[in-house]
Structure 1
Amino acid sequence: MTNLDIHKILEYLPHRYPFLLVDRVLDYTVGEKLTAIKNVTFNEPFFQGHFPYRPVMPGVLMLESMVQAAAILASLGIDAKANDKRIYYFVGIDKARFKRPVEPGDQFVIQVELEREIRSMWKCAVTGSVEDNLCCTASVMFTYKDNE
């Protein structure tokens, strides 16, 4: 399968501005892998303070964007669209490494590979890069909970 635009992404993720950090899904294979992008612009609210003289995307937001992309892959696999009754939770991160900063004007390309799925828990290997230069890698785990 290929390509999810922002309208489809909004169907699968409950996040909204300023915390929606995935702009497009370029390609995916349900239950296996996904490629997404985050277009990084100078207008991002976090750049006002991180850092005023040399804006850099915070590492935690790089990780958050990668987890959001992983959650889209999981949602596609169980055909679960976002609603007010289900919320995804980031439950673990291992081996996070930062290799290069992400700056305004960059297109942050996110690769997600599903490593393991057990009931409602997923573990994924994620990477983020800019122009084929590796910026960040991690192993992430997340789950969801249905609210009453």
Structure 2
Amino acid sequence: MPEIKELVKQLADKHGRNRESLLPILQGIVTEERYISDFAMTEVARELDMSAALVYGTATFYSFLDTKPRGKYVIRLCKTITCDMKGKKQILRTLEDLLKIEVGETTKDKKFTLLETNCLGWCHKGPAMLINDEVYTEITPEKVSEIIGDYMKNR
């Protein structure tokens, strides 16, 4: 996988090769590759001259650093009690029904991955959902159906 080696080198050239560079480098890998493979973690450890355990621990600690292949669109539904009280369970059921997958799964066509995540920072406008970098707030089952329908048809 020479492309990963080159990407890691480019990111290290950009962000530096110290411990503080680890997170921006891992974020850069996710941006380019959509997830961080075991091979990529090993390359980061080698390039930054740090233990693979440190890289792996950092990569798996943060929920937005995916360490498994994900769909083209990663749907993250807020799982806080605030969103739960505002109807998150109905939203989740609607998403699972529309996508024919459960939380943690990816559609067969690799278009969507459905995840729950801790607070998205939109408690005052919950329930909240994030699709890649796009935030959706005050969502209802009807709004979710429209949003997902749009992604299925137009993207």
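Given a computed value of 1.00 for Rg/Rh (Cα atoms, Kirkwood Rh), for residues 62-117 alone, which structure among 1, 2 does it belong to? This figure was derived from 1.
For structures 1, 2, calculate mean projected area of the Cα convex hull in nm² and state which one comes out highest. Structure 2 comes out on top.
Going by relative contact order in percent (Cα under 8 Å, 6 or more apart), which of structures 1, 2 comes out largest?
When relative contact order in percent (Cα under 8 Å, 6 or more apart) is calculated for 1, 2, structure 1 comes out on top.
I have -6000 for helix-only ellipticity at 222 nm (-39500 (n - 2.57) for each DSSP H run of 4 or more, over all residues; to 500), calculated from one of the structures 1, 2. Which structure is it? Clearly, the read-out refers to 1. So FRET efficiency 1/(1 + (r/R0)^6) of positions 22 and 134 (r between Cβ atoms, R0 = 30 Å, to 0.05), computed for just one structure, reads 0.95; which one of 1, 2 is that? Working through the options, I get structure 1. Which structure, out of 1, 2, was distance in nm of label points 7 Å out along Cα→Cβ at positions 14 and 86 calculated from, if the result is 1.1? Among 1, 2, the structure yielding 1.1 for distance in nm of label points 7 Å out along Cα→Cβ at positions 14 and 86 is 1. Structures compared: 1, 2; top value of distance in nm of label points 7 Å out along Cα→Cβ at positions 54 and 78, i.e. the largest, recorded for 1.
Only the coordinates and a few stated rules stand behind these numbers; no lab work does. It should be emphasised that the depicted structure is a prediction, and the values quoted were computed from it without experimental measurement. Cβ atoms are built from the backbone, for glycine too; each structure is taken alone.
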